[in-house]
Structure I
Amino acid sequence: MIACTDVHYGRSHAIAACLLIRNWPYDRPYLEVTEVVEQPAPYEPGGFYRRELPGLLSVLARLVEKPRVIVIDGYVWLGDESHPGLGAYLYEALGRTAGVIGVAKTLSREGPAVRVIKRGTSLRPLFVTAAGIDLDEAARCVVELHGEFRIPTLLKRVDRLCRGLERSIREGIQTQA
């Protein structure tokens, strides 16, 4: 089982979402899970993981079957393995029981722990990092994810799931006022 995850922030809460697929090229998840996280930590330069990690752990804890690989929107390593990113903290928090693949849209730092890939006909690259799974294999898996464009279908879908629920919560609060 493969989990694609994301977190989106509202004013007073965060929405964490997870989509589960059985194989890399699948275009539809067999399960979608969301979790509202009240009062997320404030943004802290250099401490992004402190804000995002609780939401990811919370939504992953709701899964009955644990994934073998988790894909995050972000970095596992920032250039090299001496600079952990969100994915490295997630990998450790899960007791190294699942591989973590980071997919980033912008380059944080070049280094041996980063693979640059291109998907479909896009000229713009994605940046892949990984823990608990070979980096070259992780890069191949991201290329194999469904979708003909730069951003894989399910990574777009998990982002929309977060944003859609956050928008529903915000509009529900506004209509109750």
Structure II
Amino acid sequence: MTDSEHPYTDQDPLQRRNRTQMLAIACIALVTLAASYGAFYLAKTGDVWNTTNHGEFFSPPTNTAELGWQVEGEQRRWWVWMVAGTCAADCRATAEAMQAVHKLLNRDVDRVRRGFTPADGMPLPAWLSDYPQLAVVRVATLERVSEGVYIVDPNGNLVLVYPLLTEPKLVLEDLKRLLKISQIG
């Protein structure tokens, strides 16, 4: 094959530039795809990136209807729900902390209600009268939940759970983030 017969020797410079651009675009697409797969697998292991929430996601997914949730008044709001047993001082401190969290929500205060459920068979504690806006939530079964503070979305899904004595600032940060991105309630 002579030089004049070679298919690339008489190539138009415009055609050569177009091929180079197409190769560059294909390389960019491949590098982007490889980087996204790498980021996905790094995030999946949790070593590099973690979630930004302070509470633990409630697992397995549970809805308040499955618990037999009963409360007076409007239910379709976000809830900060406290489930507690025989913990007079700890429960009162948590109720006070959650009241402070509620007040610190500022303009979103009307989007959130606070609730309390005593452990199965426990009477309502005497300190409950000091918190008139703390709704008493009755549930048919507490088998799926343990003692702690829960964030419940307006659809009734248990979202996050915290230990009973938890730093209120952490609950506030998570709740503000959820309210900011929420399109419901």
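Read-outs: derived from the displayed coordinates by stated rules, not from any lab. For clarity, every value in this text was computed on a predicted model and none was experimentally measured. Cβ atoms are built from the backbone, for glycine too; each structure is taken alone.
Work out which structure the value 23 belongs to, where relative contact order in percent (Cα under 8 Å, 6 or more apart) was derived from one of I, II.
Numbers: I: 23; II: 28.
So the calculation was done on I.
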Quiz item: Who wins on mean count of other Cβ atoms within 10 Å over residues 131-138 among I, II, i.e. which is largest?
Solution: I
Exercise. For the read-out helix-only ellipticity at 222 nm (-39500 (n - 2.57) for each DSSP H run of 4 or more, over all residues; to 500), a value of -10000 was computed from one structure; give its label from I, II.
Key: I
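P(r) over Cα pairs in 5 Å bins from 0, in percent was computed and gave 1, 7, 13, 15, 14, 10, 5, 5, 4, 4, 3, 3, 3, 3, 3, 2, 2, 1, 1, 0, 0; which structure, I, II, did it come from?
Numbers: I: 1, 9, 18, 21, 21, 16, 9, 3, 1, 1, 0; II: 1, 7, 13, 15, 14, 10, 5, 5, 4, 4, 3, 3, 3, 3, 3, 2, 2, 1, 1, 0, 0.
The read-out comes from structure II.
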Practice problem: Using volume of the Cα convex hull per residue in Å³, for residues 51-106 alone as the calculated read-out, with 80 as its value, let me know the right label among I, II. | Solution: I
Exercise. Please state which of the structures I, II yields 1.7 when distance in nm of label points 7 Å out along Cα→Cβ at positions 67 and 115 is computed from it.
Key: I
Quiz item: Thinking only about FRET efficiency 1/(1 + (r/R0)^6) of positions 43 and 155 (r between Cβ atoms, R0 = 25 Å, to 0.05), which of I, II has the largest value?
Solution: I
